[in-house]
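Presented below are the structures under discussion, each in the form of structure tokens.
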Structure P
Amino acid sequence: MNTFVLDNINLNLDTILLGGQSFSWCKINNFYYGIVEDNIIKIRQLGNKLYWQTFPEKDNYKLFYSYFQIDNLYKNLNLIDNLRSKDDYIRKAVKYLGYLIILKQPIFQTTISFIISSNRNIPLIRQSIQNFCVYYGEKIIVDDIIFYTFPNLDKLIQIDEHILRYQTKIGYRSQYVKSALEFFTNQNVFVQKSDLLSIKGIGNKIADCIAVFSLGERHVTPLDVWAKRALETYYSINHKIKYEDCQKWLQNYFGRENVAIAGQYLFEYIRIFYKTKNFP
């Protein structure tokens, strides 16, 4: 396997890969396996080293460096260090969760995944994504484990909406997936958030998920029920505040380039501890 040396940095791969950013990863025998379009990434951290490999094409450095934003790794970690001093809530979240990074995922897979995620919990989302891959992806065997790649646009556009709905168990979201498929069929230029909002079923929250986890936007964070709960619990921001006004508050408070990573910390932290009210 290939190695990437980290300078005494312990990335929290459990939260990065199995939390709210992506729904196409699993952990088997202490390795993480991720479906990235028609590729599989295998990764593990031991000490200060990341061990990784890609399949079916071996040693795909371009995919690995892009997906994990390796070129920006230390810049992002410096931002996190600076956030520690912002307030007690972020300091506690960073201390508990360790170092998080924001992945840069393929736009098509990310869009379909977050459309499916609407009004569902993470286990259900993962199951639906798995159904997508099993029914419409290609089988690939890695370490004697059967995986299925994420289906491509050409394959999905041919599937009838009703078949899509019942095979993948995504319910009413199938019409939104179809809308996204039509969008990408006709899209020949760089995708922006304003473009995404033209897709049926995509509002500000899902558009911001895609903007942050695929387009690399730093100045926004997805404001779902958990994010709003964190802002209300920690900062007394009324959950009924307008979406755009809430983003402006975050930008003013954390600084524009820090909003995405600060939001990710608050989201993951409160999701773990909210029920107990026992925030360490």
Structure Q
Amino acid sequence: MTMSAAELREVQIQGSNLAAYEFGRGSVPVIFVSGLGDGAESWQELSAGLTERLTLVSYDRAGIGNSGQLNSALRAPRPASWAASQLREMLAELGVKPPFVLVGHSLGGQIADAFAIRWPTLVAGLVLVDAVDPTLNLQVMPPRQFLDDAISTRAGQGWVWDVAASADEYAMSVPEVRPPTAVVSSAIWRWFEAKQPDLYRPLSLPEIDQHWQMAQLNYAQRWHGKLVVAHTAGHRVHQDAPELVREIIAATVTAGTTGAALALDGQRILRLGGSVRPTSPSGPRQSSGS
């Protein structure tokens, strides 16, 4: 999906004009949810190689890309569940029919997680791409309790992410329904190349790396999903290893539409630059409780 090929649609959500991009008329909607400060353009290379039987939807949150600024009445810090509710409302306005396969990167992974927790019947599958560690920003000094989603584009015009409230939501919630889920992690030790290590004091880079990889394992265990670790990709796994992420999305779509368990070809994943890693024993799909 390129921005030129996709249909640009503008919708008003809670007083804010959001830009959404839709490509394809397939029976399976795949919804891309970007990381902090990123917009729809971050998914271009990845989505360009996906099959034609899909409907692909990406969007710019308020203050990013072609979206307008956030309604000033909503500038108070709000958790990931609020961003998930905006996404749900936007999809309804666009007329995109559920169930969806949600593909979320970094903060977008936390938004996708919150969406699936609250509206499980709308979700056919989850792909969490190096989803944010819910507590990492709270462990540094000083803690980063609030972050401006649009600070790198139009500071002060976007959503203020309430990191602490989002971490609490994550910790206190348990999926009641678990769709086919794949967690795709960046390379082990990629944090050793961090350009601004002082931002994460008092944690050392090895400690951060361990925290991050453990967070990916926790997401996989939470959803009884598969964990794939990219061998060389940085945080933007979908840009550094697009073929790997495409393979995982395609497998998740197949599982979500057929009712079968998510199946990943370990040898093919290996050829594409990743490894399927062990997690705790998976429960049955669509199981209840923990």
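At a glance:
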item	result
Winner on distance in nm of label points 7 Å out along Cα→Cβ at positions 16 and 240 once structures P, Q are ranked, highest first	P
Structure with the greatest value (metric mean count of other Cβ atoms within 10 Å over residues 104-111, set P, Q)	Q
Which entry (P, Q) yields the derived value 47, 22, 17 for Cα extents along the principal axes in Å, for residues 80-135 alone	P
Structure responsible for -14000, with helix-only ellipticity at 222 nm (-39500 (n - 2.57) for each DSSP H run of 4 or more, over all residues; to 500) calculated and labels P, Q on offer	P
For FRET efficiency 1/(1 + (r/R0)^6) of positions 40 and 88 (r between Cβ atoms, R0 = 41 Å, to 0.05) computed as 0.50, the structure of P, Q it came from	P
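Readers should treat all values here as calculations from the given coordinates under stated rules, not as data from a laboratory. Bear in mind that the values here come from a model prediction, so they are computed numbers and not experimental data. Cβ atoms are built from the backbone, for glycine too; each structure is taken alone.
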